[in-house]
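Got some structures for you, see below.
Laboratory data are not the source of any read-out in this text; all were calculated from the coordinates shown. Being a predicted model, the structure only gives us computed values, none of them experimental. Cβ atoms are built from the backbone, for glycine too; each structure is taken alone.
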Structure 1
Amino acid sequence: MLQVGDGFPPFDLAAQTGERFTQQDLLGQRYVMFFYPKDNTPACTQEACEFRDLRAAFVALSVQVFGVSADLMAAHQRFAKKFDLSYPLLSDPDHLLLEPLGVWAQKKLYGREYLGIVRSTFVVGSDGRIEYVWPKVRAKGHAEEVLAYLRGG
């Protein structure tokens, strides 16, 4: 997994709205990217809704929030509509960003090993470098933790 000080990998990904976002487009501004395993699962829904509920606070700090998973655009559209998620959910089914960041990794559940997304969050500085990393996130309360960091706490 990439660390603080590393350059954020280049990306060009579509959101549930059809809008595309690139690293180049976001250069000059701070942003948060949280990576989650799957739309419409309990922990992922909790995390996504907590970021939704705190959206105004992130906007007040001029920090854009993005959720990212390997789900297809249609799944993101349903997820965003069902839970009124008003920020971009980026679709990365080909792992163009997931693998270079190191969030697509070996996982273990009930003794079974598989490849999947390690729930993690990155704050990217206006210079395009990783400013802070949460490498293994617990969904509950995480959005508040990110907001506290951004506020200097």
Structure 2
Amino acid sequence: MAYKCDIIADSINPQGDRITSFLVTYPRIIHAEFLRHRMLSRNSASSRAIPFKKMIKQVEEDPFIPIAWQKHHTGMQGSEYIEDDYYPNKHWLIARDEALASAKRLSNNDISKQILNRIIEPYLWHTELITGTEFKNFFELRTGAYEIDLDKLEELSL
């Protein structure tokens, strides 16, 4: 998988109010960020419902690996990044392998998938349907050093 966003519905009522629905795929570790933004309506895949073996296969074959590693910072959003990602990527995958091994050992003891899947969530991709009417503030709070033309979003009324 990879980051993905498809607009599946977009409409404007007679008063000019726009509502847009997106089907998005993103790293599971940022799901909590969507939950904090209350202006969006969400319907999310559940790691409690997906079979453990299917989740293991996803993490083994296509793990989420951060695209950039921020340096330690204060506050919510940093602006400095580590230039050479070999070391953090290597150790991210070592942590993934350790989480997989632990989850697999626990699965041999008849532990529920809703607990086992939580162990491997940091390495999973997540799919969610998101609907909203205002997106500019959401992106302003979360984009950091990545460039998104927020004025363009405003033009689109997103």
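Of the structures labelled 1, 2, one was used to calculate helix-only ellipticity at 222 nm (-39500 (n - 2.57) for each DSSP H run of 4 or more, over all residues; to 500), giving -11000. Name it. Working shown, then result.
Working: 1: -8000; 2: -11000.
This figure was derived from 2.
Comparing FRET efficiency 1/(1 + (r/R0)^6) of positions 86 and 134 (r between Cβ atoms, R0 = 25 Å, to 0.05) across 1, 2, which structure shows the greatest value? It would help to have the intermediate numbers written out before the result.
Working: 1: 0.65; 2: 0.05.
When FRET efficiency 1/(1 + (r/R0)^6) of positions 86 and 134 (r between Cβ atoms, R0 = 25 Å, to 0.05) is computed for each of 1, 2, structure 1 gives the biggest number.
Using distance in nm of label points 7 Å out along Cα→Cβ at positions 62 and 78 as the calculated read-out, with 2.9 as its value, let me know the right label among 1, 2. Before the final figure, lay out the partial values.
On the way: 1: 3.9; 2: 2.9.
Derived from the structure labelled 2.
Ranked on distance in nm of label points 7 Å out along Cα→Cβ at positions 22 and 54, which label among 1, 2 comes first with the largest value?
Working: 1: 3.1; 2: 2.5.
When distance in nm of label points 7 Å out along Cα→Cβ at positions 22 and 54 is computed for each of 1, 2, structure 1 gives the biggest number.
Here Cα extents along the principal axes in Å has been calculated and equals 40, 33, 31, so which of 1, 2 was it run on? Mind dumping the intermediate values first?
On the way: 1: 40, 33, 31; 2: 58, 37, 25.
So the calculation was done on 1.
Taking distance in nm of label points 7 Å out along Cα→Cβ at positions 14 and 102 from the coordinates of each of 1, 2, which one would give 5.8? Walk me through the numbers on the way to the answer.
On the way: 1: 3.1; 2: 5.8.
Here the read-out was taken from 2.
I have 13.9 for mean count of other Cβ atoms within 10 Å over residues 94-101, calculated from one of the structures 1, 2. Which structure is it?
On the way: 1: 16.9; 2: 13.9.
Here the read-out was taken from 2.
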